[in-house]
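Pasting the structures in now, so scroll down.
None of the figures in this text is laboratory data; all of them are computed from the coordinates on show. Here the structure is a predicted model, which is why all the values come from computation and not from measurement. Cβ atoms are built from the backbone, for glycine too; each structure is taken alone.
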Structure 1
């Protein structure tokens, strides 16, 4: 076994910045009041990150691409039977990534139209484009979806502990360093250039910012 490059910088930055923003979103929502202004800002940042990750999953590095880690039932069965997964997300972890991205899109998408039913000072950036009744329904979905999101986060953390304690695999270290122990002759991995990630992120950031200024 030898230490080989596994995760690119954009994928790792996405992961850890998302962890930070998730904590900010939760805390500011719990505080309410004027903190909701920061809740909205954090939500827009999360939306930008998630849209970036979706695009990066199509054009980014090999281990970031959906086509590489979203596998069918047969691949999942082989993995559960003990077959070694390709470098990157295993078949189960890959579907967890896709599910979390989908739930995050629902969370941030409904937040754009959510209504601040307490003070009406911090409605979502696009709430003015829908009827009050629609905004309230989307607010309810926004709140209910957070419970699903929280459950997925807890399941994700639990899986990390399971792999560390039972399977003796450290999943955190590779996401920090970008490197992991792999066979001496691992499959060759292609890594997309960093400038491409910067361009994609900048374009998505401008698009999200422009959307909220309509």
Structure 2
């Protein structure tokens, strides 16, 4: 059985992933800023007050995982805002960069010595970070932050190969979560099932690929 660490585990995709791995018999550490009743009652080991968007507090918050060997690290926590070319706020754009792009990188750096070899680091990204797949424009902060996350994932895959750690860059689908006012077309449970299958298939041979939860390769 594996030890799985998941950020943003208090709701949505993160909570569904936690429940999936718990049902599989794995040990799950659920990280979040503020926990939820569902996460507390799930059987996961909950570590709250983990704000991936706050570089100053993150190392101390993650110190609770000291000496815990990790098989799978899932960087799931994220935020979403909608800026247009003529209606935008640099504060929300900066916040999305801190949480969506810099946050997963810092979490990975803080927990890298905990990673087993072979091990797996997962970045829950979005196809909205794709250049080729951008058919509608807009969403400047979200698109840019996810594109930056994708770039980080490719570098991680190259840098960690010799350590036996594979990196998955995974789009969960348009998921019915609070972040999108539950307007998605796939449930968190269905998304988590697809993501877990991709994670199970991940190894050093497909490390660094940009994949949909359904297995489709996505364009950069």
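Suppose you compute distance in nm of label points 7 Å out along Cα→Cβ at positions 82 and 162 for every structure in 1, 2: which one lands on 1.9? Write down the numbers at each step before the final one.
Numbers: 1: 1.9; 2: 4.7.
This value belongs to structure 1.
If helix-only ellipticity at 222 nm (-39500 (n - 2.57) for each DSSP H run of 4 or more, over all residues; to 500) is computed to be -9500, which of 1, 2 is the source?
Label of the source structure: 2.
Match the computed value 19 of relative contact order in percent (Cα under 8 Å, 6 or more apart) to one of the structures 1, 2, and report its label.
Of the options listed, only 2 reproduces it.
Can you spot which of 1, 2 the value 145 was calculated from, given it is volume of the Cα convex hull per residue in Å³, for residues 50-177 alone?
Checking each candidate, the match is 1.
If Cα Rg over 2.2 N^0.38 Å comes out at 1.13 when worked out from the coordinates, which of 1, 2 was used?
It traces back to 1.
One of 1, 2 was used to compute distance in nm of label points 7 Å out along Cα→Cβ at positions 18 and 138, and the answer was 2.3. Which one was it?
1
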